[in-house]
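The data blocks that follow each hold one structure.
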Structure I
Amino acid sequence: MVKRSRISSVRTGAALCAPFAFLVSLVLLVPPAGGQEADYYGEVRKGELFRIPVVIEDFTNGTPAGSGEVLFSGGQRAEDVLARDLTFTDIVQAVRERSGAPREAGPRLDVDGQPIARPVQARVRGRWSHARGGPRLAMELIDETSGRTIVECDYPLFPDGETQPDRWQIHLWADEVTRYLTGSPGCAASRIAFVRETEGGKELFLVDWDGAEEEPVTEFGSILVAPSWHPSGRRLIFTSYHQEQPSLVSFDLPGRRMVTISAAKTPTAAAYSPNGRQVAFAATTSGDAEIFVSRFDGSQARRLTMHPGIDTAPSWSPSGNRLVFTSDRGGTPQLYIMDADGSNLVPLTSGESGRWNDSPDWSSDGRRIVYVNGLDGRFDLALVGADGLGWRRLTEGGGCEDPHWAPDGRHVVFARKTGGVRNLWVIDTDSGRLRQLTASRAHTYNPAWSPVTEKRIRASGG
């Protein structure tokens, strides 16, 4: 969906031409009369791990003389932010083309210094301009073979009265490029919440999907764990000990408002339903933890599981009609699925795939569940179909925990212990490519990936 509230104009042009067919299956929708919008995209074939080569040119500057080059935080140019975003999709192989730079001999290299083995399929051009209200940036995605424009956009550099250039706009454009090239959603315009150990305890932080704009949310001087996003991307729920006893807390980011949802029976591991109207969580009853579901405000809580043993870590299916959770009712932690009313409970994993299976998270397309798998004394990430089939390990080497899907249904963020310290990593579940998201000297864990939003929701309430 074109984000009209943030991108003032978007136009579509020609679809990618025939040479692109060896990479993708083309879907061509003829532009309707009257300039209405149409989608043009190629769908990457299943099982293919190559990426689509795309050139990002240096943007031209049409602003008044002396206005200088526009840079984002950390001195980054917009072109470099975009190239990094497209690289992180693991679908695009981004190539930077510098103005005036001589063409080097040898194979063309991408932004990671890797050779481009296939012809470039598309390129991005951009131009800074000056208009009433300040500078603007216009960009277009062009089919490399025909030279025709696939899609273009134009937006203000300082949107909504902001005084600093907003790299979030580049994230939105990266998602548009991803969608028009592949038909798959991007997730550059998203954030990741996580917990980090501090001198005062464990606090909540936020970071953009590319590791930039990290900022603290809370300063409780206490302990909080297990954050989870509301589907609006404006609110988080987590367990906090700032009132001495554990409580489920809903925290509204724009308004900096905090509401206690439940303080009874040691609630933890909460998750909003896909429509945001319900909350599933674990709470202690009769000496063990059980799964409960309540309204979003904590009222009308209902107990769903009633079995000796620990039941915890519920995760909703994208339809909202089922839950996957962890239980040791069979002697070791395994995954189980049940309807959202507690009926039709069935095991999802067994000891054949490891004596310890925990922390499940359901993908946005409903097909797969990622979780922590304990096998041979190591804890790695694993995938299994929602039908219990297709089990496979994602990582090797151990030290992995807290997996959570990205909104694109392809990437997973998780905590990983290396060098004695836990930090956040992202893995592409199709290719297995890994990238480190945080590099803190303090333990960092419990990541939760936000939905895609048209505007960055800041911890400061902006």
Structure II
Amino acid sequence: MDKKKAVKALLTFVLFLSGCAVPSKRTAGREEFPLFENRKDAIFSPGGSIEEGAAAYSPDGFFYAGELEPRGEGMVGIFNAGSGELLLSIRAQEVKNDLKGIAWSPDGSVLAVMYHGGKPAGIVFYDSMTGERLRHLEISAAYHFMAFGRENHTLWLSKPGNGLKKINLRNTGFSQYSGANLPWINYGWDVGRNPWGAEHGGFASERERLDEDLSFLSINGARLVRVFIFCDIRSGILFDEEGVPLRFDDFAYADFQALLDGAQKAGVLLIPVLFDYTIADGVKAENDTPVGEFPMLFTDLEKKEGLLKIFTRFFRRFASHPSIFAWDIINEPEHITGAGEKDVVAFVEDFVKVLRENAPEAGITLGALNRKNLGRWINAGFDIYQFHYFDAFEPIVPLDFPAVRLGLDKPVIAGELESTDIPGKLTTLWENGYSGGLFWGLNDGGFREKAGLFRAWISVH
């Protein structure tokens, strides 16, 4: 036996006698699971520090993570496992400190790094593609073993010879109230005929594209998907010569059913947005092309009652579908210029009443322009309050504001969030007691390119 092997054998024997041997298999739930034994996806520090050159390999084996030289400087790197090329450097400490552990999440999207003391102390979770910080977790003891369980939100810790600690990182319902806005494939005619007489392009004719979009959102951790339906009514509803709504067109029901089928297949829940503020914003044409503009549905009682009548049948058929989380009556009504506030409020309250009469268990919400507008709807009978936030709002309506100070009696979510600094926005909402957040948007906004960050953050919350 050479000198190096002899030293290693002696160290192993000493650790065993002192109770510092690697913990063996333990029961995790009802299954036998090797928590720390033969783990290639994590490195430990049973002797007080990790071994020089130790590497934790990603579950697919394509990458590895380890401490960067010089040791003790608080730097961690992610490398290409084939070439050894450094791909990403993470400053895990603001001060010099001794690394105690690294672990990859089961899906490879998250890297957990553990230190005792230092700044920050405890465990920090990073997005493995960008190095962005996802979460900081303080720990109450000097653990030397750290590894994920079978899912990203389960973490196991141990001190040498001193049992196990299981941490459920998902201890709120925040992930279940979070996701993205689809929000459409074709604005205003995903549900209904082509408004300009060309070939039908609604959801029923775009099933493959719809399924791909919903599947993409599901795979990337979105549980709620907000989808615009009738928008400015440029399609979907037929009117008589006097402008009274008569019925839905021949495509509307099939298109909406296709959306429900797609959501059920992908395993996501929907927030269908019935109308957009463009229904009465004073815009009758875009680039000389006529679009929907129906302020009379707010101001003319006969026309509004005609609309409510055809939606009564629509709600009886669809409102209680298991893939619908909540109905959003109208998006950002604050932008409506063709009707006064009193008429807009009455319009919303009438739709709430029709929903309650035909689907008492259905959830109801409304996409308020910003947080300050929520008080306007406190008596509307919603099940969930919803406000929107874009970066330009920050100086006037900052995102960092405690939900409890709103004084509302139902959950509050951010229904539209600009897809910048996704981890920071989610963390701000989570720490301030909001129930979730939906980013804008998959097909109109930057969420598609940032979805991996969303998935990583959600997976450890």
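So here's what we get for this one:
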{"quantity": "Origin of the value 24, 17, 15, where semi-axes √(5λ) of the Cα gyration tensor in Å, for residues 293-428 alone was derived from one of I, II", "calculated": "I"}
{"quantity": "Among I, II, structure where Cα Rg over 2.2 N^0.38 Å as derived comes to 1.19", "calculated": "II"}
{"quantity": "Origin of the value -2000, where helix-only ellipticity at 222 nm (-39500 (n - 2.57) for each DSSP H run of 4 or more, over all residues; to 500) was derived from one of I, II", "calculated": "I"}
{"quantity": "Read-out mean count of other Cβ atoms within 10 Å over residues 205-212, computed value 16.1, structure in I, II", "calculated": "II"}
{"quantity": "Source structure (of I, II) for distance in nm of label points 7 Å out along Cα→Cβ at positions 245 and 381, computed value 1.7", "calculated": "II"}
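Bear in mind that the values in this text are calculations on the coordinates, not laboratory data. The structure displayed is predicted, hence computed values, not measured ones. Cβ atoms are built from the backbone, for glycine too; each structure is taken alone.
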